[in-house]
Structure I
Amino acid sequence: MNITLQDGSVMIFPQSTTVLGVAKTLSDGLARNAIAGEVDGALVDLSYEIQGDAKVKIITLKDKEGLNIYRHTCSHVLAQAVKAIYPTCNLAIGPTIENGFYYDIDFKTPISQEDLKTIEEEMSKIIKANLPIERFELPRDKAIALMKKFNEPYKVQLIEDLPENSVISFYRQGDFTDLCRGPHLPSTGIIKAFKLTSLTGAYWRGDAKNKMLTRIYGTAFPKKAELDEYLQKVEEAKLRDHNKIGRDLEYFTTVDVIGQGLPVLLPKGAKTVQILQRFVEDEEYRRGYLLTKTPYFAKSDFYKISGHWDHYKEGMFVMGEEGKDKEVFALRPMTCPFQFQAYLNRPRSYKDLPMRLDETSTLFRNEDSGEMHGLIRVRQFTISEGHLACTPDQLEEEFKGCLDLAIYMLKAVGLDGDVSYRFSKWDENNKAKYLGSAEEWEKVQSVMRNILDDIGLDYSEADGEAAFYGPKLDIQIKNVFGKEDTLITIQIDFQLAKRFNMLYTDVDGEKKFPYVIHRTSIGCYERTLALVLEKYAGALPLWFAPEQVRVMDISEKSEEYCKEVYNKLLYAGLRPEKDLRSEKIGKKIRDAQLEKVPYMLVIGEAEAESGEVAVRQRGKGDIGKMKIDEFIALVKKQVEDRELW
């Protein structure tokens, strides 16, 4: 049989040669480092027998796929160790994630963070034993019988939910067997460095209606030095975590009796969001957007027209029950169908297009409790939402305008260098999730790809990430722990205008449906606040810092002048605070530094007499004395230039 190698060369091998056999033929060194293979694009074990002509790549730990396989095997070692220590527990799932892995487990008695050390010790024994890892397959009835024998009800459910034609495979290492599609390392002894990092609760299959399981997180690296470097970065990240910084600096808090995913923005957080909202709204107005203000909830009938009731109901907060003389309402998960009503308010012609509508929208999404994270993923949030109706000829220019606005906003807050771009497409194998025909989807995705290529944007593609009504460009960003989320999105919608009968009269007198672009300009304000708190470790740039200047007196003798300076700053449009406490000036300065205040004005009798202020700048210390008007001019110029220090 002909084997095409990664470099494009072709070699002849006997039929049924294993992936490891191919590696040995190429070089002894490659065979020693090989952990798996890729045959015609599918990842397989080293023991996999190749039955015909194929493209083959040997996978090592230098490959991303290799590291994922390494970590997935470590998750199986974790499961084996847990079963040895807690034989009555039930295993659920144990996938890899970015930078590590986890395993969801149903314990009969709760475990704590302190128990992870005992589990790690058992894992080390399994690794030291260098157990061979063997794959085998079973028909459905025998697979179910095996998992029932091992008392693994979650595995039984997973098997029962597999399609009828699925290959059901298992991996055995010592006396432990787990359901898994693989591939895995050849043996447990290959694992050199691992660490269990944390545990948390997680609902089975992410559904709050199901049982809460215990999720154990871990990570693994080929070398201990790499593990130590990663763990050090994690500790550094914890210090920049917005959950810690935001609470310590009093930007937000959460209250159990209010509910998970419903943060309370404290004065600093609320002020920062207000500053950003005003900035966005003013910039959008300059770019031709028309402001709307729409209801927070609507009848279910309304969402049935838009398609959200059929395609998004599980993510909505529904109020009331259907019945005689009763109406069911739901809080809005997005604003698009509401803003469409502004378009539909009167007949439209091509002269009305493009129509750019925007709104600072409060939205509500019933996120799974396991997904909640500080301000990054919440159930109530505010977003810079907009919808543009345009003709086919205007689509490219309007899309580019949306992207230009988004990049402008990212640069303003200093996040432009931290994002990546993802072209999110539909899943052609799951057509029921989407509105429209395959032909329509392929046409619109082709249009969007051409726009992105014409812009010269560096982007990746992702199947199955599109909105149910059209493809989108997702601007992605990672938090300090490496978890990726969408910050800004720009979507091309070719369906909802039809559902709402959003017609316009074209130049030829014909009635036509416009394209609709759904977009945000700075995304979710809560998520943006979280990300800038992490990026700047709480020291927000001067232009959008909630407090820009703190005025402090050395003694009561300069108190009146402090008040005068404070009022001048306030009426100059700056955001000052004053510290007139009966404390030593050293403590006042330290407190302001800990609270990351950009400027401190220290005022004593000498400054009061000369009409000056002694200026301290965050990160620089004492920068000298200035007349108050001179200082105001300096700060206003820095704000106007949106300096990012």
Structure II
Amino acid sequence: MGKMEEFLLELEIELQYLKPKDANDVIKYYRDRINIALDYGETIEHILAKLPTPQKIAEETYKSKGTDYLALRKKQLRKKQIINAIFSAILLVMIFLAFLAISFFLITSIIRLFALVIDAFTIEALIDKGILILFTICYILLIVVAIIYIFDLFYMISMYFLQNILDAYYKEKKDYAFMDFTISGTIETKINKKKFLGKILIGLFVSLFIFGIGSYVTKGYIYRSMNNITMADQTIDVTGNITEVTLNESKVFLKISQSEEIMRTQIRYGFEFAKELKYEVKDGHLIIDKIMANHYDIFGFLDEPIPLIELVFPSSMSVYKFNLNLTHGILDIVDLDYEFDLNIKGDDTTIALTRNKISNLDIDGYNLNVANEENQIAKAIINFETGRFYALKDQYNEIVVENSLATLILQEVSIEEAKITCQSAQTALDKVEIDQLTYRDLNSESYLRDAKFTKASISAEGSSKISLERVVATAEITLKTISGTFDVTHLKTKKLVGDFDRGTLGLYNLNQNTSEKDANNPYLASYNTYTIDMDISITSNNATIQLGKVDINQFEASLESGKLEINTAYLKTASIKEKNAALDFADLDGETIKVDVDGGNFYYYNDIESNIILTIEGELLKTNISIGDNIKRGE
């Protein structure tokens, strides 16, 4: 460093209490003076000898700012230094806690991987055993190297904030040798090899790739783990008659079936590593103890495959009750042709029920994936949050569903009585036949298509959107809203009752047939052949209702605020009462329409030949009325 730079650096230190811009201006001034003098041939020693000392320059500069300037600036900078130290201390604690959390997570992973190494010795296939052990050791070393780098990163960040704290404590800036420490740097210094850990890291990644591909190709442990494959290679014969089965909370693939080829109950099972299946039988009650698969690594592709348990009962035996508790498991029950009770508690579990006769089905859980097909179920109580419930061609006497955040699909299902509540969910009822339906939709999205009901009550609440398409209700259908939305296309029923509190409703093609081009579709053909006089009764509070292309025998509506639009409709008889609402009618035909007005607006125009006779009564002077000249008027 030259003498000029030494001078300017010392001056910068002396001017540390100036505002940065002012200090830079003073330093620039003296730098320019020195450079000009040098250009004229003066030596640096001669120039510096003529200049005031940095201390003198600083003293004069501070005086020029005022007598109290220096003391005030020192207080300001000290205050700023203390505030920085406080924030640095808070951030330092947060960084330390984050490092502890990450370290705990990674160290726990190492411990689990060591457990996998120990379990790997129980694998019989020598190649599979060797590849898995080498892969796991490389994985452990990779995590160790990652911990070193993470420590160095957190250490360097922490030292930055610690510097602020120490500067505030000692009231001066100092250098600390321990702040330059890193584990990776220390290792490389000791062995005198640069980027040593980086090369090790690359080598470990390459080894993991090679061993992983080798294990997958040879269908070794990694293949079985990633595909969740476990073979049932052991069998236990259970003597005596079994009438009830209980599975304690387990992570397991459970299969339940019948067979004509056996005389006693068989438990077929398989574990990836050597384990003992623990169970007991008490008075015909088979109880299987908790079974769990080990979780070995943070990404899950080394986890132990789910154990397989298969319960096979003789066809001559009837088990009347199953109590099953599964977590992250799979359940498959097929072709039990006698009636039984099934109670399932699940978490992140897949359930498949196929061609069974169930007296009482009780499913309660979180994130369930349920697939039912061709079951006969007397009573079902389904309570689940997130996930999916799908039923195809099931038959239910009674079903009660409490669905939150999940997807509910009923297709070609027949039900005598259904009570369904869906919250923030998605629902589809397709080609279903239900005698009595009570459906409540809260902030959800629902579709009912090609459905046939005897009597139905459907409610849309909050931000719900419900779509009905080609629906038949042979006795009555009730539609309710509390701010919800209905989109109804092609509906046939003897009676539609509407109770609308806010919300939006589109009712189109009521009592109309679908297109003839779809005549070959049996569901559409069935819809088209249903013909009956349709009555509608509506009570509305500040809702928006639109009717188009409707054929109605008797129409009654009572509206307060809101809007009612009717377009291209046949109304044999209609009676409408409004208060501060908007009525907008066009192209109506029929026999009589009576409108009782009390404020609001009433517009009615026809562009068609119509025989309908309009009668208006009520508070005519309070209402804005506009009627087409070609509208026939009654007394």
Origin of the value 8.3, where distance in nm of label points 7 Å out along Cα→Cβ at positions 177 and 393 was derived from one of I, II: II
If distance in nm of label points 7 Å out along Cα→Cβ at positions 577 and 617 is computed and equals 1.1, the structure in I, II: II
Among I, II, structure where distance in nm of label points 7 Å out along Cα→Cβ at positions 65 and 249 as derived comes to 6.6: II
For 3.3 (distance in nm of label points 7 Å out along Cα→Cβ at positions 265 and 425, calculated) the corresponding structure among I, II: II
Identity of the structure behind -0.46, -1.24, -1.34 (criterion: log10 I(q)/I(0) by the Debye sum over Cα atoms at q = 0.06, 0.11, 0.12 Å⁻¹, calculated), options I, II: I
Relative contact order in percent (Cα under 8 Å, 6 or more apart) from the coordinates reads 9; which among I, II: I
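Quick note: the coordinates plus some simple rules give every number you see, no bench work behind them. Worth saying up front: this structure is predicted, and the values here are computed from it rather than measured. Cβ atoms are built from the backbone, for glycine too; each structure is taken alone.
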